Structure I
Amino acid sequence: MPWLTDPLRRFGERLGTVLFRVPQEIERDDARLTALLERWPREMPLTLEFQHPSWHVDETFAAMAGIGAVLCATDLDELPEPPTIRRTGRFLYLRLRRSAYDDAGLEAWAARIEPFLAAGDDAFVFFRHDADGASALRAIRFKSLLGGDQPTALA
């Protein structure tokens, strides 16, 4: 574990979290998850993104909550519904990766996380990267929906 975490310590208090992505082809393995969680430095925030559905069970969420690891909620084009937001740590981590979000979609996401923000939780929200800068505009619009600066609606 030190080969991975030691270089990250240089970020100090600026380190928001470390995203540890488990790819689609890796199915749930409680022993591997336990080994990771036991070895992860407690002072270093950890976010886990599980792409295979087998990981999305109460046992996984409980193990993560036991050390305060955060579950990443990832919204993808191929999903019929937005993912469930589960608070397993001290903040939320969202990856909004659909190719496009209109105002209604952004408003729906803002409404979903607003109760967490009102309760004092922080949220890391990331939009899909793109070549034309539209995701940056979505992020600005999203912030405005949550009470930040007030840009005009998306076209």
Structure II
Amino acid sequence: MSDKPIEIEFDNKEVHEKLLNLAKKTENLRPLMKNIAGIFAYSTEENFKNEGRPEKWLDLAESTKKQREKKRKWPGQILQVEGKLAASINTFYDDDSAIIGSNLDYAAIHQLGGQAGRNKSVSIPARPYLKLTDSDYKEIIQEIEKHLKP
């Protein structure tokens, strides 16, 4: 058996035109990436508003609630004592990608969970605010299909 690939050439005008149209639609993905970044942003806003989707985030520890009560910040929403984390969320898109994130140093611990505080003595549960639902994924797929339609 040869290591050379098998090449098959065809001469079909309709197939050739369809392939050219597809190639043209993928030349400029910036509008698609902009729409996907918008879906990321909306999804994240909904996650903060609903305190987790589709499952609710783990409730705050009683000690945290008491601390927030003393500062007159409770009752309130989880991850939104002053709204800095939610306000720090930014999207970026270019010709090839759509990105969402935060530049706050404590953003990752709330997203992923882990140990924090003095001597890493406090256990922070993961409260994934940058999370897409099945519905969000379906919406992204619809945007891709819409972008590729003739």
Structure III
Amino acid sequence: MGLTYEEFELGAIYNGQARTITEADVVTFAGLSGDFNPIHTDAEAAKNGPFGERIAHGMLTVAISTGMANMTGLMAGTTIALMEQNIKYKSAVKFGDTVRLQMEVIEKRETSKPDRGIVKLAARMLNQRDELVVDMVWTQLMTRQGGES
């Protein structure tokens, strides 16, 4: 079971497992999303682009971050809903980069219902050089201890 609203402490930092972004990840995501932009899928065209090589889709990195959060077990069975995601892309993720998720509890507030509370997390994706590549704020509706539905 994951953490309930009460168990999240302001300022607490949680780290997810690292993962290397592969060409297969990008190809699979392009097929799933329908986003075949040459900056992601055409090595020759990307050579002449702003990064000089192909890069991962920004939304692929965000999708991976949600999986990394899930793998921590912190929210397993205690998340009612992901209410909002604010996303800022800070740097390109290149094939072969290893990314990791860092989550920090930045806000908590009760709701009018005693069985739930809102937890806001600063969710940061960092690369192998600890450079910020995606900066996010997630607002999550979490179950509360002893709350009656």
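Quick rundown of the values:
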read-out	value
Value 58, 30, 22, calculated as Cα extents along the principal axes in Å, assigned to which of I, II, III	III
Which of I, II, III yields -14000 [helix-only ellipticity at 222 nm (-39500 (n - 2.57) for each DSSP H run of 4 or more, over all residues; to 500), calculated]	II
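Values quoted throughout were computed directly from the atomic coordinates according to the rules given, and no laboratory measurement underlies them. The shown structure was predicted, so the numbers you read here are calculated from the model rather than taken from an experiment.
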